[in-house]
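Pasting the structures in now, so scroll down.
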Structure 1
């Protein structure tokens, strides 16, 4: 666990007790801080360090606290906790900001921060993989894997590779990344930014504003010149940009070309991101449940032909403009979730559709109609919350349905 003297002598309020919140409470308590915490769910409160006081901050207020450590999932543009903190003159931060404050006490290291609407997780995992394969001490955190404060400090010369959502950047003020990467920005999560794409983009770009002048910024890299055919875990045109970003970041950290190429070739890919689940009777089943908006699904549709596309869920937009060019690869669409009627209308006259309601029915129907050479692809272009707790649960349901064929 990462602990810090820099936090001592202050009172912290931690609001939201999912993984990063629980880790923040634990790290602050073990660093000798005075800590109170709250989550609306009693079960979550029960998991927190017992030496942290339980306080309902919306009732009791935040007077006397130096900082509110808030979960990235709390919508600060609408949630009353934000006004409660402002009224008390209490700084609003996240666990990544606590990490940033702890950095001077850690062994010499570098930080790579990766943000963008799509491709963050793949690029983060890819950079981490390349570094580990090259023998560089590295850890992966932020919006992926184990919360950063829960991880043990790296030895001297290590690299912390952090996936950073716009929500996390919003509550971070002093993270000076040696390498900062912005992959792309397309409309997403605009409800958190009062419907403003400009505000959303500005949130992402704050990652660069926190950097020292001599550090490296990688901004929307172009990977079109890369030949990804020899990298099995990086198929699809979208992964060219992810690979380009990883190459630039690792080169900036001093890795040799041979080390970078070896890491690219051995990268296995991530679950739920164009994951090859099975091949049965010449039909390939691909789990791309992480395709939670049209822009995120477009790369999977571009990577294959003869696609039997399982699509739908909780729609984030009423337009398919960002994947329109790939619809010629789709043989038939199998509609699931609450957006089925919306997608039937959007795809009318372009792609044959069938209402299936659930992932299980869609897999069964698509498999029954598929021929050798077809791809049964789950890439929903929607959030999962109408039927599942998260995109992982949706991808797991797809895997299970394929396994049951």
Structure 2
């Protein structure tokens, strides 16, 4: 089993700290496997197995833990048996009714070092945030990045076929346990898509019109990495004889972001130094799910590359914004630990028009933060006002590269 070291290091960084660790991310992105790897690592490092309480709510073995009272009693009994602080792991905690009451109590009584996983962001935003008053840390888990994909494919180095497979099938770890066949993989991805739609969105939000939801998903998936307008969605649905309004569209978008199916990236006014409320972009958590719904379209290569770079940036811990400078757009402004950089993403710099489009906005920015153009080109252009060029593949493989 491949150890996703980046996430394991983050868990160890917060181990035994007085914070509840909340592991979030898209369903089937590897949260459960990460927990199991961490449990194994703890035991191998000398933690007594009796001090580890692992509850997986997708297993019938734990069906007796249905409410917060059940969870509290289970943990308290284990604590009293070993007479030592526990390591408590609850996988898919949202399946336990009012789970937050037990978690808050166990945390305040110092009965356990607590780790939770869930597939819906809203679970950890309301009452829990209020009750804990900031005493928790979120650790987002993303589908496989390209470097991880190569490891799962048991390849030592990049090759063109492997990258094309990554573009086509995406980064859900589960596909690597299947027959490596397009039909089989897309059948699995469709099943994951349906599960997310049904369990994490329709059921959780009591949606009564699933067909309407799927149309919105279709529009968002089709327009990843594009400037988003809710009015365009309304017009799109109107053509299909479906009436709605902007508020309803944004409600459904919130359901999608809560389920970690898509990510909203706000627009930042570089000159005015402020976040803008409109014209954001959306990116899909896994491009394989997009292809399962829409089919793989090679002509969307620019959108796919921008989406892949976005997920890579988020996995590396960057905050990401879309930049605006007057009438120009910068694909990404990234921030981390007080540092900032500007990025443009392109397929190939194959024409003067493309070169002007990618370099032009960066040349208008007059601060001294690093500026990059990332593309699949292997031969770079002469220096242009200090703007650096990077090959996208090299960037994806250089996980320690600091922008």
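Numbers at a glance
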read-out: Computed 14.5 for mean count of other Cβ atoms within 10 Å over residues 63-70 - originating structure among 1, 2; value: 2
read-out: Structure with the greatest value (metric mean count of other Cβ atoms within 10 Å over residues 231-238, set 1, 2); value: 1
read-out: For helix-only ellipticity at 222 nm (-39500 (n - 2.57) for each DSSP H run of 4 or more, over all residues; to 500) computed as -10000, the structure of 1, 2 it came from; value: 1
read-out: For 4.9 (distance in nm of label points 7 Å out along Cα→Cβ at positions 247 and 359, calculated) the corresponding structure among 1, 2; value: 2
read-out: Volume of the Cα convex hull per residue in Å³, for residues 55-102 alone - highest-scoring structure of 1, 2; value: 1
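Coordinate-derived values only; no laboratory data. Just so it is clear, the model here is predicted, and its values are computed rather than measured. Cβ atoms are built from the backbone, for glycine too; each structure is taken alone.
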